[in-house]
1. Which structure, out of P, Q, was relative contact order in percent (Cα under 8 Å, 6 or more apart) derived from, given a value of 26?
2. Of the structures labelled P, Q, one was used to calculate Rg and Dmax of the Cα atoms in Å, giving 19.4, 56. Name it.
3. Upon calculation of log10 I(q)/I(0) by the Debye sum over Cα atoms at q = 0.17, 0.18, 0.25 Å⁻¹, for residues 70-157 alone from the atomic coordinates, which of the structures P, Q produces -0.74, -0.80, -1.22?
4. Using the calculated result 13.1 for mean count of other Cβ atoms within 10 Å over residues 62-69, pick out the matching structure from P, Q.
5. Give the label, chosen from P, Q, of the structure having the highest value of distance in nm of label points 7 Å out along Cα→Cβ at positions 118 and 310.
6. Here distance in nm of label points 7 Å out along Cα→Cβ at positions 46 and 278 has been calculated and equals 2.6, so which of P, Q was it run on?
7. Can you say which of P, Q returns 4.3 when distance in nm of label points 7 Å out along Cα→Cβ at positions 54 and 262 is computed?
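Every read-out reported here was derived from the displayed coordinates using simple, explicitly stated rules and does not represent laboratory data. These figures come from a predicted structure and were not determined experimentally. Cβ atoms are built from the backbone, for glycine too; each structure is taken alone.
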Structure P
Amino acid sequence: MTTNLRDRLVLRHYLVVAGLLAASAALSACDPGSSARQAAAEPEREPGWTWSDERVMETVNAVRAGRDLQPAQWPDGARVAVLLSFDVDNETVTGLRYGDATVGSLSEGQYGARRALPRVVDLLDREGVPASFFIPAVSLVLDPSQIGVIQAAGHHEFAVHGWIHELNTSLDAETERALLQRAVEYMTEATGTRPLGYRAPSWNFSANTLSIIREMGFLYDSSLMADDQPYEIDAAGEPTGMVELPVQWILDDAPYFNPRGDSYANPRDVLQVWIDEFEVALAEGTIFVLTMHPHVIGHRSRIVVLEELIRYVKGYGDDVWFATHLEAAQYVKDQAGL
């Protein structure tokens, strides 16, 4: 990617994006300090006990888990599909999206690209394990060298994680669509591959997100939590053909590893949680979806936990299918005849 392309994109989008996102506020997996902003910015809501039955049903059924897409078996007779994913947020969650960046906070984000991502990818490639990288496009604008780091092994997936880690529920449909379109166009040109996977920044689905990603031709989403097996997403009670590879806070590194938070966990304790989750996924013959962030898991005292987890899982040999999210979504889609 040329410097001119990067400069044009920054000049074209920065002001409008910064203006929109300075006012955004919602809970974020990667920004524990956002809860105070959320409380200050959210309008007063009507409690559910005041709603009509029709409103309850319409709200609940807008986006709902539909058909179970758990296949009868995984490729080559494997008993479990292991899907490792990394949200490459960097500076987008350490200041840019809310417009409250400081030199110190941005340096924490730069660590993700400068040191943590190469460390993570080196581990994956030494172990021969593919992964999916969900990336806010601005992370690549700021440091395009990350593209080559991820591409070098030839088996990792680029997927979309918004433009600048925007909060979808704070945006109108037109703005949400425009930001996502910019992200897709940029990532397609910069990486040479049109991304087919979507993960909402902070898993923050708006009322418009599903229709937008369907319009844009995404094969799958990985933002929702209605199951721990793959499923088809329904919209207003109707099947959409969209594959969901569900996520869960239990299987996310960020809530555990905020050293300034009140829920900080010893990395070795977290390893045991993830091993237990894997063991049950194996017993049930389903998927193990782990969400990580290079600027979180890539620190020295944490990368060893990921290494131990991978080696533990690999100990099950042919019972394990390591796959990208795209490979798994295509497989379950084909098996279900979607």
Structure Q
Amino acid sequence: MIRFFGLMLAALGWGMAAPVLANPQLAAIPGARANMEVLETERFRAAAFSYDHAVTIALPASYGVLPDKTYPVLWVLDDPLMTRMAVSTVDLLVSGNMMPEVIVIGVGSPSEEGLAGVGKRIVEFSPPGEGFGPPGLAGETMRQIVPLPEYPHRADEFLGFLIDELRPQLAQRYRFSGEHVLHGHSLGGMLGGYALFSRPGAFDKMILGSPAMANIDDAVFKAEGRFAAENEALPATLYIGAGGTEGNEWFLNVGSILTGTSRFVERLRLRGYEGLDLHSQFYTGEDHYTVAPRVMLDGLRYLYREEAAEIGSTWPQRP
């Protein structure tokens, strides 16, 4: 306790040179930042696409002073909408010793393109299949209110860019540990579900928020069926969340958000894949937007619960 109070006095500038004992992960590392370093957004041109993708990278607070340390990577879809939320969430949890430090990489459309640029996700996140909507009455309603023309379904090309092109390029520049986590919300969650079966092993962990799992006429479920026919194991840790009030929004029923999410969880539970660690949560009082930070926060806490237990509490313990 004497050491603790001495460190607290140092934080107040009372002449002591020791770091504050508010976060042993960072306070014990001389020169570490208080938060992540967000680098200037870059643009990358994928071989399969005729336009650039924006990539925003945030390095851990200790990255600059621990040159031999490697870090897990959290890949965040929809860069202009989700990356800043991811960085602030990681900063908060790291400061509370609730997860280890990670590199955050957001990938999406350039922010300057506005929401029209974000709309390209419909093409990029769509697995092979027909149309855009879910099966049944929801799909019929979708076709009436959103009569999309035929469009290319390019999820395979986008995953190829993410995994086979961008990842190796950035691995040469930054110190990846080899563990990769994918975060996707809504259509991004659908892409994550598809990647789970079309690119098994590419991501060790996933956080999927309000995923549009039933879209493209159950394309993700069809991919899971093909996968299950040849595989009994699916080693991955998966956190899935959705907002309980999403069912009160008419268009989200058209998109089968809640039913698609629950069916996906049920399907994986019933399969009983070897090595799959799955946790789901439906949040009372949260909608499609307000649930996003909840899913990110709780998802990271779940994925790194064991590491957090090893790191221990930030608070002084009873002597």
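1. Details: P: 26; Q: 17.
The correct label is P.
2. Details: P: 19.4, 56; Q: 21.1, 71.
Matching structure: P.
3. Details: P: -0.74, -0.80, -1.22; Q: -0.84, -0.88, -1.17.
The read-out comes from structure P.
4. Numbers: P: 17.0; Q: 13.1.
The read-out was computed on structure Q.
5. Details: P: 1.7; Q: 3.7.
Top value of distance in nm of label points 7 Å out along Cα→Cβ at positions 118 and 310 goes to structure Q.
6. Details: P: 4.9; Q: 2.6.
Comparing all candidates, it corresponds to Q.
7. Working: P: 4.3; Q: 3.6.
Only structure P yields this read-out.
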